[in-house]
1. Of structures I, II, which gives 0.95 when FRET efficiency 1/(1 + (r/R0)^6) of positions 36 and 60 (r between Cβ atoms, R0 = 41 Å, to 0.05) is computed from the coordinates?
2. Out of I, II, choose the structure whose coordinates give log10 I(q)/I(0) by the Debye sum over Cα atoms at q = 0.12, 0.16, 0.19 Å⁻¹ equal to -0.51, -0.89, -1.21 when calculated.
3. Of the structures labelled I, II, one was used to calculate distance in nm of label points 7 Å out along Cα→Cβ at positions 92 and 124, giving 2.0. Name it.
4. Ranked by FRET efficiency 1/(1 + (r/R0)^6) of positions 12 and 76 (r between Cβ atoms, R0 = 25 Å, to 0.05), which of I, II sits at the highest value?
5. For the read-out relative contact order in percent (Cα under 8 Å, 6 or more apart), a value of 14 was computed from one structure; give its label from I, II.
6. Out of I, II, which one gives -23000 for helix-only ellipticity at 222 nm (-39500 (n - 2.57) for each DSSP H run of 4 or more, over all residues; to 500) as computed from the coordinates?
7. For mean count of other Cβ atoms within 10 Å over residues 52-59, which of the structures I, II scores highest?
8. For Rg/Rh (Cα atoms, Kirkwood Rh), for residues 4-83 alone, find whichever of I, II sits highest and give me its label.
Structure I
Amino acid sequence: MSELDIGEVAQRAGVPASALRFYEEKGLIASIGRRGLRRVFDDSVLERLALIALGRTAGFSLDEIALTFVPAGQPRIDRQKLAAKAEELDRTIRKLTVLRDGLRHAAACPEPSHMECPTFRRILGAAASGTMRARKQRTPRRAPPPGD
């Protein structure tokens, strides 16, 4: 077990020191003391930071990631949450693939105007229906008070 000051951890993990302080404040990591004014961490913090980075890259919130860390011992990773996140990523990939393909078609479309292209019109229709679904899912606006 070796000790690393906050600057060394930041450099080795590729994370700003401010993020390390924030993670400590949220209870995701813990310093083991201080060397002068600098926080000192056990080198095992690097593995924990790698798990945090992996979780963030996968789209988990810091609160969700915090649930995987038990006070002592190995992290508890919820396999059902991992599977659900993988499904969510698959849906996002499918949507982005359709969008990418549509943009590529629009960029190379031989029609004189995009509005004359049947494929582009289908893309517009899909975008409009997606926008409408997103609006319906939001909380409706409150009506202004009478007399305004």
Structure II
Amino acid sequence: MTEVISPRFDIAGTTPTTFTALHQLTRDAEDLARQSGLDIKLIELVRLRASQINGCEYCQDMHSRQALERGESELRLRELANWADSAHFTEAERAALRLTESITRLSGGVPDADYDPAAEHFDQTQLVCLVWTVSLINTYNRLAVAGRA
């Protein structure tokens, strides 16, 4: 029998103003990322990869669905956890995913070896937008995991 895990708290219901502000910030950051030229599929891959690392099942489910709705392939979604060994990702995507993993794990900072490949593929605005995207999904992941969403 599968154990049913109840949510610990309702973050949106308990702190609606703060949660709404976070949601608006996320929408604004996505708008800027898209305006900078970042592909929406890459944005979803980054969100999904961070959510995989953080073990946030809620966000993994949501961003998998959103990635598919935005044109991502099921094959690439299945390959995402093994992106470094997969032939299905471009060098730019690999650089963004490497940066995503480094920011998400934050084991002593983000080393140049993880940042520099991204800087070769993305301009400064795009890099800042990637960092915002990763940082915001990490916030959502931590809230969802802590609250057992």
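Readers should treat all values here as calculations from the given coordinates under stated rules, not as data from a laboratory. Since we're looking at a predicted model, the values are computed, not measured. Cβ atoms are built from the backbone, for glycine too; each structure is taken alone.
1. Computing FRET efficiency 1/(1 + (r/R0)^6) of positions 36 and 60 (r between Cβ atoms, R0 = 41 Å, to 0.05) on every structure in I, II gives 0.95 only for II.
2. It must be structure II, since only it matches.
3. II
4. I
5. I
6. Label of the originating structure: II.
7. Of structures I, II, the maximum of mean count of other Cβ atoms within 10 Å over residues 52-59 occurs in II.
8. Going through I, II one by one, Rg/Rh (Cα atoms, Kirkwood Rh), for residues 4-83 alone peaks for structure II.
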